[in-house]
Structure P
């Protein structure tokens, strides 16, 4: 499993995941907010299965 998310991508996913989880925990958006676990987990491991299927890689160039 190779990393296919760049630094900016991972940071945006982490922020979005935490925001969704916070909104779900406070009851603002209901149970759908718990889907924030997915972007938070992919940000933590740096690998997105959907990116793999679509052939997307946001990592910088490897030297």
Structure Q
């Protein structure tokens, strides 16, 4: 059980990244496509998808 992260741990881990916090902020204003979320960042769409997967895994998205 000690090796399994709790839901709260997963949330803090996901929110530790400023890119993910910016995505959460954008999504708080309404739905957005992956392309819309990627627009302000200098990264590939697969990288954006990885950030979104981390947010989904934590239960934030």
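Starting from the value 0.9: which structure in P, Q was distance in nm of label points 7 Å out along Cα→Cβ at positions 32 and 48 calculated from? Let's see the in-between values first.
Numbers: P: 2.0; Q: 0.9.
Source structure: Q.
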Given that relative contact order in percent (Cα under 8 Å, 6 or more apart), derived from a single structure, equals 43, which label among P, Q identifies that structure?
Q
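Quick note: the coordinates plus some simple rules give every number you see, no bench work behind them. Since the structure is predicted, the reported quantities are computational estimates derived from the model, not experimental observations. Cβ atoms are built from the backbone, for glycine too; each structure is taken alone.
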